[in-house]
Structure P
Amino acid sequence: MKILSTERLILREFNEEDARSLHPVFSDEETMKFYPAPLNFEQTKEWIKRNQDRYKKNGFGLWAVCLKEKGELIGDCGLIKQVIDDTQEVEVGYHINRDYWSQGFGSETVSACMQFGFNEWSLKKLISIIDPHNAASVRVAEKNGFTKEKEVFIFKKNHYIYSIKNK
């Protein structure tokens, strides 16, 4: 099911068959270096299932990012509920296949998801949880108008919380 469309991309709900296309992203050590570890194929399938459950429970989750021109799945992006300092927040999160880095796809998908969260869900604020060493994600956040709000200990290490408020 198509959720969003940008100039170059379509964001849609994940299905079980997407595990084969998503696994090269999640198993890549460079792409996943700010996570505890790359995911194996079974973990990738479980990750897709968790997002399918989020679609039903929350109305949103992380979606498949596909090239409009080829239909190729190149990553994920979307909205996900997180608890930060005992407060429920909605995060814009994403992963893009390393073959497509530095082409603006991260910024393009984050921008689309921001607009979706603000316009379709009337969210007042969005966050992005970023490892302090992930300079590329900091650039994507700042390019989309996010500013550093604070540093927190979450997922067993320190992270920056970048945020943006709906205007």
Structure Q
Amino acid sequence: MNVVNIDDPRLTAMGLLAEVHAGLTARLQPVFNAAGLSDIDFETLLRLGRSPRQSLRMSDLAAQTGLSTSGVTRVVDRLERDSLVARVACATDRRASYATLTDAGREKLETVLPRHLEDIDTCLTGLLSAEELDVFLATLRRIRDVVRPCATVGAIEEECPAPS
């Protein structure tokens, strides 16, 4: 019989990660709520805002957010109704469509980001030295590349030109 050490540091690492994620989510949510956004709405706007031409193929947006294709469709539908995102067909591939950040979407991000960054600094990055932050980010990227390698999909130029 295998005896499992209940104090295994791997269990501690997972527990701490879950506690930090839950705590950060709870701390950051009020800013999103005040702006009329859910956390996935904000993540979608942010990912579009940080992408080339502020646009991503719907499939790449789904991969980056961890949503199913139907899930990302529902989010984009909602953001499109609020005029924060526009859905644009690819001119060279009828199967592909893009979610593109609108001017209103950029304005929404500009409204939310200052307070969001303050909260991040208070609860996370401000607790680390510059060197610790560099190591932390490199470590997170190494883990992300194993558990969600598709999270950077679409961050490079596409074969199909995005709409102007």
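Here, each number is a calculation from the coordinates, and none is a lab measurement. Because the structure is predicted, anything quoted here is derived from the model rather than measured. Cβ atoms are built from the backbone, for glycine too; each structure is taken alone.
P, Q: which one has mean count of other Cβ atoms within 10 Å over residues 91-98, as calculated, at 14.1? Matching structure: Q. Computed over structures P, Q, relative contact order in percent (Cα under 8 Å, 6 or more apart) reaches its largest value in Q.
Could you tell me which structure in P, Q was used to calculate distance in nm of label points 7 Å out along Cα→Cβ at positions 67 and 123 as 2.1? Going label by label, the one that fits is Q.
Which structure, out of P, Q, was FRET efficiency 1/(1 + (r/R0)^6) of positions 3 and 51 (r between Cβ atoms, R0 = 41 Å, to 0.05) derived from, given a value of 0.25? Going through each structure in turn, the value belongs to Q. To which of P, Q does the computed value -19500 (helix-only ellipticity at 222 nm (-39500 (n - 2.57) for each DSSP H run of 4 or more, over all residues; to 500)) belong? Label of the source structure: Q. Match the computed value 20.4 of mean count of other Cβ atoms within 10 Å over residues 59-66 to one of the structures P, Q, and report its label. Source structure for this number: Q. Comparing percent of Cα pairs over 23 Å apart across structures P, Q, the highest figure comes from Q.
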